[in-house]
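Down below are the structures I want you to see.
Throughout, read-outs are computed from the coordinates displayed, never taken from laboratory work. Since the model is a prediction, treat every value here as computed from it, not as a measurement. Cβ atoms are built from the backbone, for glycine too; each structure is taken alone.
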Structure I
Amino acid sequence: MHAAKIQFHNQMPETTGDTMVEEVIAGLTATPKHCSPKFFYDQKGSELFEKICELPEYYPTRTEEAILTKALPEISELAGEQATLVELGSGASRKVRLLLESLSVACYLGIDISRDFLIESTRRLAADYPWLEVHAACADFTQGIALPEALESRHLVAFFPGSSIGNFTPAAAETFLACLRQCLPKGSGLLIGVDLIKDHSVLEAAYNDADGITARFNLNLLDRLRNELGLDIQSERFAHRAFFNEAHSRIEMHLDSVVAQVISLPGQTIRFREGESIHTENSYKYTIAGFQRLASRAGFLGRRVWTDDDDLFSVHYLVSA
């Protein structure tokens, strides 16, 4: 059987490896040390994240899917006819299937930073929905998006599920949404998942699962730095830690150095004290009113918001002003 055809758009710079090295070094030489969560998503990292989404402790995926399923008739009415669906951080493109099977969608564009995973998932979509025009753009959407020329004049609905907006600080989230609004044609929709503030024990369990999949996902970042960039860094010398920072209303993920050690980087070395961490991810949690105010400042008008019965998660339909 021939692989289903997609229209692929490579929007990553040719110097991605050099850029990644520079960004990683800048983070590891900063105080405190940090590394961008976008570097989680190589092929293995993307696969591990899909496993996280199946974990009993990880409520966001199943809760968001249930909200979307219940809200589909209203979403369809808001999205209108023959929309082009643009998924940011498409991953395995699971949730978008709910939309493709219920909305009037003529075209799909998946945007993801993990090239191989993106091509694999969009080819599956193209095979399963042969009537659908499928595009795939390998891009770092956190730096803004460039729509393929063929889609610029179409009626667009952007889909940003999973509360990935929580990986940005609130100020950066506002900047990102304002940039996204400028990239989308006037009147475009944005369907976005936003995790809500809740009991701390529920939040912390979601990032510290009993099977240790989230720990493997976090530590895989170091394996990627070693394998792709040649950094002298060993994941077994670090430990996963995740906790809720109430002052900032966010889950923080860290990789703690379990020993005092020295890491070799191109042209320099970095010292770690025992217990010193690399801050790898934030996941900010919002109230519904708080997120609506942020979206409004970024130039989006709130049209509808849906939640589950326990108010664990929210899905918002916004329109670019």
Structure II
Amino acid sequence: MTSTTPTLTPLPTTTETANGHAPQSAEYSDLHALAAGIETNLSRVIRGKEESISLLILALLSGGHVLLEDVPGTGKTTLARALARSIDGEFRRIQFTPDLLPADITGSSFYNPAENRFEFRRGPVFCNVLLADEINRTSPRTQSALLEVMSENQVSIEGRAQPLPSPFFVIATQNPIEYHGTYPLPEAQLDRFAMRLNLGYPDETHEVEILFSRHESDPLEGLSSVISPAQVHELQEQVKTTRVDKAVAEYIVRLVSATRKDARLRAGISTRGSLILYRIAQARAWRDGRDFVLPEDVRALAAPVLAHRLVLDTKARYGGVQQETIIAELLESTPVPR
């Protein structure tokens, strides 16, 4: 379906050439090759999950965080470790338990009698890639401590801000089929994640490859870095230069507005959701070698970026309505700019 939008009004963010597009410099090509190298590296360890890996990298490029909702044993921890090694970043893992405290995540102040003063002891969030394992097994108070850090990229202790390393990327996991002893993430906290992904079980062919790839050693051990944390930060800044036409931005807003009017939903997509979709669409266009965003970028990313933000009403929830189904229907009914 197409709209009656007559023109695309550009919002330029780069120096344009006569044809309206920014030239791709040698530096741009080098950065693009580095981003592709991360994806290649991860595919050597996680077999048959190219789409999930691609989306994970888009979240990284956009500066967002990812929620992996999947059953145990599908490679979530391996994926996080492989990403940290690929970007030569510091990796930390937190196993979330009911007795975990906010200070166990962010760090705390302690008294140093030798110096006669209080000092700050950094928590595990001071890293580049953080795996928050089974985040729904800890209390809402501790969940909130991590999600605040994700939003602000800093830790505030006793009125003093402690900035986190750049980049800072959180991969949180939760088991969708085990609810005993868990604290499901409330909607306001789910909204902090740029995407919700799942790896799922590999098909038989790829599972055979996995078995033989670990016949003598773990392929993760031989994985080397392809990019530095400073270069990842440079990639994130480069993504922000990708042009977005006004008509494409209006398309994002129309799509988001449609969720707020759907009778099956208690709450639609927040403004934060539209901002994240905007940014990740930029990342997808940049990764594909374009300096401008297409409506297809928005359509391809709508489900992983928006579905987990929808709050179903009671009738829809118990009627088996899927969040992804609602997004698919709204994509069909919302006019697409040409």
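Key figures for this structure:
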| read-out | value |
| --- | --- |
| Which entry (I, II) yields the derived value -13500 for helix-only ellipticity at 222 nm (-39500 (n - 2.57) for each DSSP H run of 4 or more, over all residues; to 500) | II |
| Which of I, II leads on relative contact order in percent (Cα under 8 Å, 6 or more apart), largest value | II |
| Given 1.05 for Cα Rg over 2.2 N^0.38 Å, calculated: source structure among I, II | II |
| Among I, II, structure where P(r) over Cα pairs in 5 Å bins from 0, in percent, for residues 149-284 alone as derived comes to 2, 6, 10, 13, 15, 16, 15, 12, 7, 3, 1, 0 | II |
| Origin of the derived value 2.8 (distance in nm of label points 7 Å out along Cα→Cβ at positions 61 and 93; candidates I, II) | II |
